[in-house]
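Nothing in this text is a laboratory measurement; each read-out follows from the coordinates by a stated rule. None of the values given here were measured: they were computed from a predicted structure. Cβ atoms are built from the backbone, for glycine too; each structure is taken alone.
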Structure P
Amino acid sequence: MRRFDGFTMVEMLFVIVIMGIGMSIAVPSFQGMLQRNRLVTQTNDLSLAINLARSEASRIGNTTSLQAAVGTPGNEFGGGYCIVRGTPGNCGNPVIRRFPALLGTATLAGRDDAANGGNWNAPRTSIQFSSLGALSGTNNQLRNLDLCLSGQLGRRIQIAIIGRPKVWREAEPGDPVLSVRPFCP
């Protein structure tokens, strides 16, 4: 009797079916992971920009602003933002650093949270830092920025009066500790 090396057609179909089932489970999970990583990266970029603006204000001993590039209502900082010397203006020259627009369907909006000590009048397109790195301006209350990506839990970046950013993650169902809830439409 001759012996053949190789696979039968039934064995090949069985392997293909198992691979198909595995891929149908893995691909959506992988796409969700990519979106979560994008949200974390965008949050980290904003925290970096806030800290850079604070340190630049301290370094030069004058006001520095985090300025929205486009300023679309409801997505003020989503079109990109920059750090400029002085009071609010635009992202023209001289700019210390530019940050690009958010990718995909992400939005980054300034929020007035009066219930928690906020008093940020529209248009919310600029955040100023004094020479001490704290918030400056006539209404130097908390500043809230909500970063939202459809299908993902949002993030709230809260800038305290002393200028320090804190990131709050939206609570998942069943979380024992409630967090600050970003306003994600």
Structure Q
Amino acid sequence: MELAGWTNDRLVAERIDRLSRDEWVYGVPNASVVMAAFLHVAPGGMRFNGPDLGAWYAAGDIRTAAAEVGHHLRREAIARRVAGMTRVYRAYTATLQGEYLDIRGQQSARPELYAENSYAAAQKFGETLRAAGGAGLLYDSLRRRTGVNVVAHRPRNIVDITQTDHFEIAVSSTSRNIEIRKLSDAP
């Protein structure tokens, strides 16, 4: 059923229709990677997007990205009731165009947007920003004290996408440690 959901023409058309045609990215390297971020949404959504339409999440540096990915991998391991999980990830670089609302340094002033256990307020905020035509948000990482993240709500604003390295990330359900191993350099 899951495979059918990814490849069934009717379901793919239903997903792509969630984006206006002027937002579609095609004909450029790694266009499918960008489109996948918007069309294959996590159940329940993510921090600044609801369950209907995804967004492009990125970190300002690879250490922050690994901390974010490791956190979510650990949550999956806990939900699956397994001792730990290991996965291989590809890293990408991209240029983000547009003006992003900057909420860095506002964790005390906007605690609902940085809530650890609920994305409800942050999703509403992000989707309101998207509906108003906003490009996205810059925000503080909750997984790495000095880290900065960005969420892009417009696929067309994500340009010059290049695959870089592969990393193996391993986590334990009972530890906050994240093991990261670089597997290769860019081809």
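Largest in distance in nm of label points 7 Å out along Cα→Cβ at positions 28 and 164 among the labelled structures P, Q is structure P. The value 17 for relative contact order in percent (Cα under 8 Å, 6 or more apart) was derived from one model only; which of P, Q is it? Answer for the origin of the read-out: P.
Which of P, Q yields -10500 for helix-only ellipticity at 222 nm (-39500 (n - 2.57) for each DSSP H run of 4 or more, over all residues; to 500), as computed?
P
Source structure of the calculated read-out (distance in nm of label points 7 Å out along Cα→Cβ at positions 108 and 124, 2.5) within P, Q: Q. Quick check for you: by mean projected area of the Cα convex hull in nm², which of P, Q is greatest? If we compare mean projected area of the Cα convex hull in nm² over P, Q, the biggest value is for P.
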